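Here, each number is a calculation from the coordinates, and none is a lab measurement. Predicted, not measured: the structure shown is a model, and the values here were computed from it. Cβ atoms are built from the backbone, for glycine too; each structure is taken alone.
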Structure 1
Amino acid sequence: MKHWQLTQEDSGIAVAVLDKAGETANALSAEVMAEFATILDQLEQTPPKGLIIRSAKAAGFIAGADIGEFSQLDTPDQGRALVARGWNLFNRLAAVKYPTLALVRGHCLGGGLELALACRYLLTVDEAGTKLGLPEVMLGIFPGWGGMLRLPQRVGPAAALDMMLSGRTVDGKKARKIGLADDCVPPRVMEMAARQLLLSGQPRRPLPIIQRLLNGPLKAVVAHGARKQVAKKARPEHYPAPYAIIDLWQKHNGNALAAPEIVDRIIASPTAKNLLRVFHLQERLKGFGKESAFKASRVHVIGAGVMGGDIAAWCALRGMTVTLQDQTLERIAPALKRAHALFAKRLREPLKIRAAFDRLIPDPPGDGVLHADVVIEAIFENVEAKHALFQSLEPRLKAGAVLASNTSSLPLEALRTVLQRPERLVGIHFFNPVAMMPLVEVVVADGADPAMVGAACAFVRQIDKLPLPVNSAPGFLVNAVLAPYMLAAMRAVDDGISPETVDAAMLAFGMPMGPIELVDTVGLDIALAAGKQLAGGAEAPRCLQQRVDQGHLGKKSGQGFYAWQAGRPQKAAAGSVPAGLAEKLVQPLVDRSESLVQAGIVADADLADAGVIFGTGFAPFSGGPLHFSRQKR
């Protein structure tokens, strides 16, 4: 066999090891699954005492189905055949007489988890990379190979639907806690534990009686609640897959083949095609920096304001040793408080929270510069202040260290004039909130050292963000396209349309937040300053200027276009949305995106779409602003 290795141990246990040829990660291609069917044929002739299924890949167990094969589906028959392939094979695995066990170390996603669920036992390994989930909804499709049947049976319908409808993953310990895994063990004992569990005859932990009722006679109650929750976040015309998952679980016990019309509709939907496009765009962003051998262990951040402090906290969360510099400890204290809240939310375990907090070191004198692999300047936007800082920093930098600015508005060409080696300065531009926004713009000025740019991209990937190389220009990509969009929204308010109606129009379009609420969140004073720089000297909207003059600066002051209470805008009911308003408001964003591609600020239209989706949340189901514009024509 090309992808699987089957061995028979003296104990009578069979071990099937998947090592997909020519790939760094395992995926369930048609060839891989056909070979697994052959393994089941062999074991049917001479049944073993038990079967362990595991991966030979360092990356993990199985990443899911082969995305390339899914991308090539052209007809409804092909879609149904793809669903039937996995559904029938995994039902066959679930029905074998001998015990089976999936040994999960690293990622176990999509079809990989569906295969593991078809085994009698599921054993996870307790290490950082172990993640289990059914993220098909993120591609606009559903887990059709048994996940919709077996996951609710294992963990109960509420937890299962939460995983399937959100695409969220759980780690090895959480998998054991919720009943998805039978046990979670350290790597050093996984081999022994797998064999003991396989031959133990241990029954699976039964679902509590109420969960069994909710997975049976009371399914309609759970389904109704799930639909209400999904409706708060996704409209069926934009994202049909979550609604299909609920229907298939409730009405067909997770068997998509019993509802071929749903299979046909989902696989042929524009949403599935566009979300698949977004997946490929994301993979392209992940590729930046791969060729660089740069690896950072120490980071020094200068400026403990909201951006600098949160950048430092994120780097510490991702395993870096981080020194955070500001004028006094009192200035650093709020950043440490926010960092602790982030660690507590993300890590949950006291020892891990403590370890992350220990990695974040207050450093008013700036001694950390001497040892840092990456130095990030995140002070206020003033050229003279940054010049003075860079002049003091440069003689103290390690050879090969990345020197970066998080500036959002100042050209790198103006900032680097005081450096002996100006070519080493790059922009590493994060977005607020740092922990939530996946994109980081890596800003390249003329004559920049390619090794520094590659190292900056590699660093961004190292901290689990998506790097997008952009050329130095006012607003780079993301802020440059947001400015005319927010400007158009405020001009609509000047024309008498209420802020609530403007926001409602864009939420209906598929944006994660309305543009007026976004202005309030960014800060009206910042929007006014950015508008003057990015709007080509156009007069500011009256509604914006008046509020700034009154000191109403948005969320941070408690009053902007909306009053803010407990971090939330207090909105009146939206009025009737004028026909074509959303398209009118989004057109300036599309136009600016096209002009930035033509000017070479970003390399091509696909990368512009990727940047706007991951940097602004632009409706992913549309495939990005330029793709959306092309599809309309």
Structure 2
Amino acid sequence: MNIVRVALDLPLPRLFDYLAPGAGESDIGRRVTVPFGTGLRTGVIVELATASDQPDARLKEVVAILRDMPALPAEWLALCEFCARYYQTPLGEVTSFALPPMLRRGKLPRMKKPPASSSAVPSPPAIELPRLMAAQAAAVAAIVGQAGFQVMLLHGVTGSGKTEVYLRAIDAVLAHGGQALMLVPEIALTPQLEGRVAARFPAAHVVCANSGMGDAARARGFIEALTGRAQIVLGTRLSVFMPLPRLQLIVVDEEHDASFKQQEGLRYSARDVAIWRAHQLNIPVVLGSATPSLETFHHAGTGRYQMLELPERAVADAMPVVRIVDTRREKLQEGLSAALLVGLQLRLDRGEQSLVFLNRRGYAPVLACPPCGWISRCQRCAANLVLHLADGRLRCHHCGFEARVPRACPDCGNVDLLPFGRGTQRLETMLVERFPSARVLRIDRDSANTPKKWQVLLAAIHAGEADILVGTQMLAKGHDFPLLTLVGAVGADAALFAADFRAPERLFAQLMQVGGRSGRADLPGEVLIQTEYPDHPLYRALVDHDYARFAQNQLDERRIAGFPPFSFQAMLRAEARSMEQALDFLAAARKAAEPLADGVTLYDPVPMRLQRLMTLERGQLLVESLSRPALQAFLAAWMEKLYAQKMPAGLRWHLDVDPLEF
């Protein structure tokens, strides 16, 4: 009796047995359509069996084994099984997530015919490569010469030419007939990098993968990678699941970026999965960053990872000068200091570009009525509605709720409602008034809400059609603006005292990355950071461009506090209609965990920082251990208990392993 074990997209940690006459070993890894309940579902065949723990009478027969594309390889299935095991997620949910939506639905895209090969086709013209600096050449040699698995941290200052190192290493992979995978943190960076890669490798077949692509394009790229036609895959975190039979190199650019951590569904870290995949295939993986995550920097410092240093800029003569502007005794003009205003005027006079960086979009964080105390709160979340004055709306940046800006206070009727704080829209308005002859361009999720708009804005910047940029972290990474010589950072102090222990690390990375946009070629760069804490160690390290000093200070603090990378964490979260119900579930889960908690610390259930989201009350329970294997063994046993429990109606829960958000 031929039986196939199928992984289905269901929140159940098990496989499902079906009768499959004629199924053979070659069908492992194929998609299959099976009856489930009153309908049909598409899953993936994971195993073959001759017997089932279900009675023969209950076994249903598969509807169809989809042989319209090659079977998913064993290494791809092993990757999914690792993610299911490590992130404590049912295998069916992992395989479904790892497949593009069209393939997940059992469909197939129309494939483009590959160009016919001919000896008459001229070879692409030779490309004049930029001259490598000594440190770049050493890094390329180390990567290309690596035989077998090795994690390499390419730690280079902003503008040090990390991308050129990646391209040289990829060139060597292609020369040996291999495939390369390169991950970037943001969709916005993919087209820019794609253009650069296409120009460098005009004869190579390059595939892009990100969630902004259409279903057919994503499925087509997946199949081209699976069949080996794709030679280079560029993409965001989801591309770590692209099947590549000749994969010889993985690159994770800006490896510190939080975008590599999926925050819903399968809560995986693409960087960590990439490392596991490289180990599985016995190939090198390169992690690149000017501001590595503290975990990565710690591993490099202890010798677990190999450190490759790029200490000098390749695109400019020197690093930008960082100056701290003490705002404690200065009356700011709409949040801007006199020094920053003078710097902006100086760049206008020279015909150079400036960037005012504020990582808060909208006009103001809140609209308020001073007489009665009313403020614009979201009806569905424990958050304020942000004032977007340009289109007359109040918006929640957490759930998307919108409302019109009221003409008067809903509580007392006062018509003098005031915006408190400032966002990019308010800065843009102020700068237009202050510098009427300047072309001010705002770059944030509102002005660049589609890839097309984003590309138009980037083209305008590169063409010199903007004098002053007002932007969020969208502009902080991966961009090269030749005329940009001044960066002013506004409103950074709030992160210094945030409850999240990772906030200083993120702030330092953000400021160093955005400051790195300043100064190219022979134009010197300058960074002005406004702060009320000019002597804070974080800012002093920025002035000295000394990431290592900052990182070591942070690691010393984390070692004392027992925070990662000196401990390992998982977070159980629950959502319910009432906070009482969410916390009661977490308390019961904690009680069930106590007999299993050998070498694991269980903390008390507490409300989340944003305790209500989209009308649901949210609580969390942190578990921690000094040993990753001990934590994993505990989680496996604990999840088995939780899945066996009957959940209250309306309650949802999930586990986040190695959480980044608290």
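Of note:
- Parent structure of the calculated result -14500, given that helix-only ellipticity at 222 nm (-39500 (n - 2.57) for each DSSP H run of 4 or more, over all residues; to 500) is the read-out and 1, 2 the choices: 1
- Value 42, 34, 25, calculated as semi-axes √(5λ) of the Cα gyration tensor in Å, assigned to which of 1, 2: 2
- Which of 1, 2 yields 3.4 [distance in nm of label points 7 Å out along Cα→Cβ at positions 133 and 541, calculated]: 1
- Winner on distance in nm of label points 7 Å out along Cα→Cβ at positions 397 and 413 once structures 1, 2 are ranked, highest first: 2
- Identity of the structure behind 4, 18, 34, 28, 14, 3, 0 (criterion: P(r) over Cα pairs in 5 Å bins from 0, in percent, for residues 13-68 alone, calculated), options 1, 2: 2
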